[in-house]
Structure formats: structure tokens, C-alpha cells
Structure P
Amino acid sequence: MDDRHIPSQHDGNAYRLAAPFFNAYLTQVGRGTPGGEYMRRFWHPVAVSAETGATPKSVRVLGEDLIVFRDGKGRPGLVYPRCCHRGADLYYGKIEDEGIRCCYHGWLFDVEGRCLDQPCEPEGGLHKERVRQPWYPVREQYGLVWAYMGPPEKMPLLPRYDVFETRGPGEIIVAEDNGLGSGGDAPGFIAPCNWLQHWENIMDPFHVPILHASFSVSQFVKEMAILPEGDWEYVPLGVRYTGIRQLGGGRALRRVTEVMAPTLRVVASPLLKPGFIDSLGWTLPVDDTHYKIFSVHRTGNPGERRGSLYNGKRWSELTPEEHQAMPGDYEAQVGQGPVTFHSEEHLTTTDKGIGMLRRFLARQIKIVEDGGDPAGVIFDEAQIVVKLEAGNFFFDEAAR
């Protein structure tokens, strides 16, 4: 009997859709989940240094609500929001030289949660050393405040990156959290979808000539409309894509893009600034259904405005109708839902990089589950500087 499927006029009817599901192993970031425990083995940017001051600020990182502040001596701190005395929110606390004082009964905590004063208790608290406000270690680097939220005995070194270790005359480093790369261009921008929907997009070079170059308006430069030819490869810290664009007249562009553990997006300038990259971004999981991007770039012009233009407008300046008519990364990725249904995807040859990245991530999560150290955690000072290969490299085909 011939059991080949005979096409029917009812094929594809949405009534027969199976119940959708997502890959929780890769997407969940809360404490105790496989992905969350993996994420907690790394340092993550949680705030911009210049915006961390004497007013407590609420932040949400990896599904945890926290308070970031800077004490009167300039030291940054990151603490659990509920005061360990009676649960008052330290968002309403007062910053002093030695730390943050709770508004309810005045308990004072330093940046590492030590209780320094209990003003309502005899002699300022005879047993104050017995309590400690939950806290996380923080460091400052490249204009960002970084936090380590994992097992204390597993705390690695905070990596450095070659792109920022050497700067030209007059160059400075600028740090931002404006969502550039995900569509946003306003400080503090948070995108309402899972972090992986954005991070894996970096390994999707074929969306660029469609979404960014020809679907509505050219959001970058005309050369980005050319379909690339290239391939993906695993590298020690993630996945790298190298694509070649034939520009005509014997000229070509080799464009290299990387993603690195745990959330690093290494994207060459879409305006095709030649040479190695001068910026990096981190796709911080806020929780399972939100993320934000912290970025750092090296520049000789600190007042420059970066990002895509849509008929001369910034993304945040578009009307709802213009967002629909001129979609970008935000619309394409957030439109997949808070956490995309992986069960409904149909990956093809051009999605090879997506599959490779998901497999890489799954392997690293499993390493942590098995008690090992994932790629990207550094314990040796000799390895603290991470070398990057991404960039735009123009060449003459005849001399290739």
C-alpha cells in the first residue's frame, strides 16, 4: 500500500496545531534552574557606573530584584532589597559614608551587607554583627558596575577585552544601557522577551539583508543588502560567523561576527567602519521574559549618537504605524512572544548558526550541572584578557 502523504486542502489548518512549548533548559535564568545556575557562574553588568550614585536604584538581574547604590566613599554595592530587620525596602534607604541606612528603623549596612549600626538598640546594637544583609560582590570596569551572583567559592576573575586595553590618542570608553542592537535608543531600555531571542540573532546573518536592508527602509548602508556567503565555526568561547560580500569592481568585504559566553555580542559596525570592532555589548537576562543590553565603545567623539535611522528618525521617535511599516530587531524578536515557541520553528540551512549556538549553550549548561567550569570563566590572571576577531575587512579579490 502506498502510504505517501496525499496533499489535502486542509493541510496546515491552524485548528490542528499542537500545544506549543519552549526550551526551558536554554531560556530560564532563575536561581535553581539549569540555565540560571550556568549564568550565575559569570560576572554580569548590572548598572552604568556614571548612573550609580547616592540614590538607591532598583535593578532586576537573572530574575532577582536588587538594590544598587554607591556609598559616601564612592564604593558601589548590590544588596537584597528587603531589610533583614523587618523587610522594609532599601530602595527608600539613605546613603551615608559607610553604606545604606534603612528608612524604617535606621539599620545601617555597608556595601558587603555588614550591619554597622542599629540606632534603636542599646549602644547601637550590641549584637549587630550577628546579622548581615544579603549582598553580592561587585566590581567596576569599563564604565560599568559588574556583579557576581553565583557560588562564592566558584567566583572567577572579571575578564578584560583586548579592544579596550589599548586606545588611540584622545580615545575614551563610553558605557551605555540604551538597548542599541535590540531596537532601543533610550537609557535603561528593557525589551520584553527572553534574552536568547536576541543573543542568537547575532548568528543570523541572513536577516540583515532582509529586515535591515530591503523589507522597509535601509537601516544601515547599501552594502548590507548584499547576501553574504560564508560559514559558522565553533570557537572556544562560542560561535563565529565569517561572511563574504561581493561589492563589485573586484572588491569584497569579509565581515566577522562572534557570540561569546555567557552573553557577549561581538558585532562589527553595521555602518561598515573598517577594521576590528571598537564596541561590545552584553545581553543581560533581566528575567525569563525581559532582557537589556549594556554596551561599551571606544571613541574619540564622546558626543556621537549611535544606532539605526528609519527615514531620518530614531527608533524611539517612530509612531506605532511607523513601527509596523518599518520593523527592526525589536519588532521581529519581541514579536515572537515573551519566550518563543521552539516547537513551532522550522530551521533550515541558513539557520545553521542558530543550531550551533543552542548546542554550545546546552553543552555549557550541562558542564555546570555536572560540577564543572563552563567556557569563559577565568581563574588564571595570564588569561584575563579576551582576544576578539570580529570586524569589517575590505580586500581586493584579485589579491586574495
Structure Q
Amino acid sequence: MSQLDALRGQIDHIDAQLTALFLRRMEVTEQVGRWKQANGVPVLDAAREQEVLAKKAALTDDPARKDDVIALYEAIMGISRRQQRKLLTESGNGDYQRVCAALRAARPPLERPRVLYQGEPGAYSDEAAGRFFGETVSRSHVATWEEVFQALKCGEADYGVLPIENSSTGSISQVYDLLAAYGHCIVGEQTVKVDHCLAAPAGARLDGITTVYSHEQGLLQCADFLKGRGWTCVPRLNTAESAQFVARSGRADRAAICSPRAAEHYGLEILAAHLNANDCNYTRFVIVSPVPERRPGSDKVSVLFTLPHRTGSLHQLMTTFAVNGLNLMKLESRPIVGRSWEYRFFADFTGDLAAPGMDGVLLELTQSAEGFRVLGNYPAAREG
């Protein structure tokens, strides 16, 4: 037997002892759960858990191992809470009651919606709207993202289509902030591949171009193609608006970096295609509604929350996802205006809130956070 095999044998022996002790511990925590059930005591006692973690960390004198011990017992206590929740029916706090009420009031998707997006016809947002709702859907456009939220609030539209993340350049923080400010819901998502082309008025030639217009991200994403050509690059509001501007100018020395859809919409000729430096470039759009909805196949959940200022508060909440087998897909933080160095968190995770056991997950999440809101439960996009 090699030294490695001998060491693995020792680990197996220790693990057998740990497993036996863990099972004994779970028997005792079940008894604790039954006592709580009989006496009307909630499962989570955050102050008690912090005391327990501090005592467990004090069991070792090795500073490098204290955090490991805490992480171990956070996971064990998370499993214990899940076990006890199967025994108890809790009414929950105000956040939990509001979440449950919103989920009960969720409407089915509208059959003839009024859809609004930011940008010009032919923009990637326009394409996302057409893909999600169908090209025949009634849709209109506004100049800014906030105008979309305002229109939803005033009842002038049923759904808004907004970019929230790009696979190359990351999250779009302004949209996250607007979701928090307006209290609207996410009811779906659509991914669109960003496939830039160089488009110009009919008769233009590549060697005659002097000025190129696009959104600043479009220019950045096509930097390899633009490099060394000596063209003047001018950033504009968005790619579709750039195509519109070039088409209206009618000048053969001007071109726009835009989508093929925008080029066709504005009657431009494509002089060069597939200009992205990154061929795997997708933008994820969210479908926003002023009220929650329930769509078939919902398997993704978006939430926002704030946390108490205490050691391990984020880790404690993250443990809830792990012990319940939920895949945390994204975690985003945004500063809270007027509260220096305090943050609001946005998270996406897998799950169907109507599935058995998810009420317990929601209850624990609302108890771990200071403020908690479900933005939406909807089918995850399958592209990109």
C-alpha cells in the first residue's frame, strides 16, 4: 500500500466517525425542532447561531482554521434548519408575507400586450422584443430606460424589454437600480447574440469610408476591425440610432456599426459582417412588468435583498442555497443611495417557487435578510 493510499484510509476512517456523529447530531436537532413546534418557537434564532459559531471557533487555537470551522458549522446548521422546517409551519415575517401575497396574486401572461423598449427600431432591444413576444406584437420605443419604467408605472405599456447583462462587458447597473427604485417585476428573459456589421448608404465603398458611428460599446467590441484604418469613430446613443443617422445623412463616406436587422430596417448596405472581436457575445434582456406573472416552465428566480451588518450575514444566506440544492447563478451588489458603504444585492438562482419545499426556502431567506423581495420567477432563456 502506498503512502497516499494509507492517508486516504485514515480519512475514510475519520469520515465514518464524523458521519456517525453527524447523524446523532441530526437526531438531537430533530428533537429540538419538535420542541420548537410544541412551543411556537421559530426555527431561526440568528443571535443564538452567532453565539454557537463563536464557541465553535474558540475550540481551535489555530487562527488559520477558525474560518474553516465556522464554515463547517454554518453548513451543518443550515441542514439542521432545513430539517426543522419540515416539522414546523411558520407564519414568517412581513417580507415573507408580502412575498407570498405577491406570488398568490400573480397573473397569467397577457395575450395582446403593449410592449415598450428603449432605442430605435432595429435595435437589439427591438429584436429581443420580437423574439420573446413574436414579431407581430404591438411595440413602441422610447429614448431612455427610465422612460420604460415610467410608462409601465402609468399604465401606458404592459411590458418593458431592457438589457441587463452582456456576456462580454458585464452587468448594466442602471437597469438594476431602476428595478429597485420602481418595484416592477421580471416575468421573463431573452438573450440576443450581438452580431455587429458595418453598414452604409447604397453605393458606398469600404475604401471611401471616413467616419464610423455607433454606441461606444459597439466601437469597443469592434476595435480589432477598426484598428489602423484611419477612420474617425464617433459614439452615439445606440447602434440602431447610429444606423438611422447614417441613413438619413445619405453620405457615402459615413458608416454605422449596427446589427444586420438595423441595417435592413434603414435601407443600408452591409460592407463588412461579423465584426465582433468576441464571437460569443450575447446580451441578456429582461421582460419587466408592473405586476408579477406566472409563466409555464418557470425555473429561474430573481431576488433583491439587503443584509444586516454582522460577520457572516452574506455567507449565512448563501448557505441556504447550498443546503437546498439551488444553483446560485448570479450575485450583484449595488450601493444604496444615501447610505454610504451599504449595499443592495441582486441574485439569480434556479428554482420554481411553486415547487414543494420552496416556501421554506423563501421563509429562511426573508429571515436571513433585512429586506427581501422576489423580482420574479420565470423560464430561463435557453440561448447564449
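Only the coordinates and a few stated rules stand behind these numbers; no lab work does. Predicted, not measured: the structure shown is a model, and the values here were computed from it. Cβ atoms are built from the backbone, for glycine too; each structure is taken alone.
Points worth noting:
- When distance in nm of label points 7 Å out along Cα→Cβ at positions 197 and 365 is computed for each of P, Q, the largest belongs to: Q
- Each of P, Q could give distance in nm of label points 7 Å out along Cα→Cβ at positions 221 and 269, but the derived value 2.6 comes from Q.
- Structure with the greatest value (metric FRET efficiency 1/(1 + (r/R0)^6) of positions 37 and 317 (r between Cβ atoms, R0 = 25 Å, to 0.05), set P, Q): Q
- Structures compared: P, Q; top value of mean count of other Cβ atoms within 10 Å over residues 61-68, i.e. the largest, recorded for P.
- Entry that produces -3000 once helix-only ellipticity at 222 nm (-39500 (n - 2.57) for each DSSP H run of 4 or more, over all residues; to 500) is calculated, selected from P, Q: P
- Origin of the derived value 18.4, 63 (Rg and Dmax of the Cα atoms in Å, for residues 165-308 alone; candidates P, Q): Q
- Among P, Q, structure where semi-axes √(5λ) of the Cα gyration tensor in Å, for residues 101-260 alone as derived comes to 34, 16, 13: Q
- A value of 24.2 for mean count of other Cβ atoms within 10 Å over residues 117-124, calculated from one of P, Q, originates in structure Q.
- Computed 23.7, 92 for Rg and Dmax of the Cα atoms in Å - originating structure among P, Q: P
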